[in-house]
Structure I
Amino acid sequence: MRQPRTADEACARRDLSANIGSFLAVWGAPVLVGAAASLFSPSVAWAAGAWSLALAWMGAACLVNARRCGRLHCFFSGPVLLAGALLAGLVALDPLDADAMSLGAIVTGALVLFSLTYAIELAWGRYLRRDA
């Protein structure tokens, strides 16, 4: 097995989002489940529950990935997705008296902010530098 030449190569080997297969399984599949729930669920509460679980899964995976490889955007996107999961969970439990439009705004906001966290890497690099 070839040894990585740079710290970034070593990080990339542990990065779940660097491999298209793991990216689709860990972050793509929950989006598909949430979208399917929005289309086919019997109520907003059911869709919100599905989105809450999907966003929580994605947020937790980001935090695991941040810890695993130091992927910079994961340090920001993990909490963003978990906040979206919390808000979607509140819609599911109905203390917010929210409707499908509110749920859509929450999910869209979380996913847009998640996507925007990649811009951080343009300025500061893909991986957090860890001095040994």
Structure II
Amino acid sequence: MAPVLRSRTLTVSIDRPPGHVYGFVSNPENLPRWARGLCRSVRKSEGQWVVETPAGPMNIRFVGRNELGVLDHYVSPAPGQEILLPMRVVPNGSGSEVLFTLFQLPEMSDEKYAEDAGLVERDLRTLKKILEG
């Protein structure tokens, strides 16, 4: 049984309707525009999305499109290994709230976890700027 991991949910309010935010974020081709902490580029290879990350290429897959605002995605840093990155878009008045839960993996130092949280916060601010710009 896997241990319960330390987690932190990071959020950003975006002055755009949830459907608009969901449509943009759910398109993997938009990742390099706003998720620079995760990827520099993205391409489709053999039916799978591959992102070029600071740690090298990784497969990424999103859950299927849905009406609930669920944007969970999985990255595969090594064959047979998948890391869940839970993400949601929920209504916030006339706009949206984007929620991203970051887990501290067992092999991750506190310093690395704090660094990753900073990258996610920066990416969420970038997403806000793009969608509100």
Structure III
Amino acid sequence: MGRRGGGGMSQRSTKQRTAIAELLTAGSQFQSAQEIFAQLRTSAAPVGLTTVYRSLQGLVEAGEVDVIRRDDGEMVYRRCAGTAHHHHLVCRTCGRTVEVEGPDVERWAHDVASTNEFTDVSHVVEIFGVCSTCQP
């Protein structure tokens, strides 16, 4: 299957990607592609599920959106406040997310890599728990 139309597809994709980015900017919690798709279906900028996944991947690759794997294995997305390397503390109950820096984690990752003679190392650390609001 080929693309339909001429240059219109790339403009449409840009509009759809912008709509997805704006939706993520407006929210404070990580959201799955399915949740984003459901919200956009009722908006003025409906987007297909394949386009949501493709746009999210592009936003992640561009460093505009963070992605983490939840405890249940699902990938979820969020536009974070800053672009500096950070980690997330995520409530398993309500999804509340706090951006945290982890200098001890950074040192540990560097030391482990160095000890094992690895270079150009990256890492992802996400911490899941239950926030004070959701605790019984």
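Laboratory data are not the source of any read-out in this text; all were calculated from the coordinates shown. As the structure is a prediction and not an experimental result, all values here were calculated from the model. Cβ atoms are built from the backbone, for glycine too; each structure is taken alone.
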Which structure, out of I, II, III, was helix-only ellipticity at 222 nm (-39500 (n - 2.57) for each DSSP H run of 4 or more, over all residues; to 500) calculated from, if the result is -23500? I
Winner on distance in nm of label points 7 Å out along Cα→Cβ at positions 17 and 73 once structures I, II, III are ranked, highest first: III
Among I, II, III, structure where relative contact order in percent (Cα under 8 Å, 6 or more apart) as derived comes to 21: III
Quick one: distance in nm of label points 7 Å out along Cα→Cβ at positions 33 and 97 came out at 1.6 when computed from one of I, II, III, so which one is it? III
Computed 17.8, 57 for Rg and Dmax of the Cα atoms in Å - originating structure among I, II, III: III
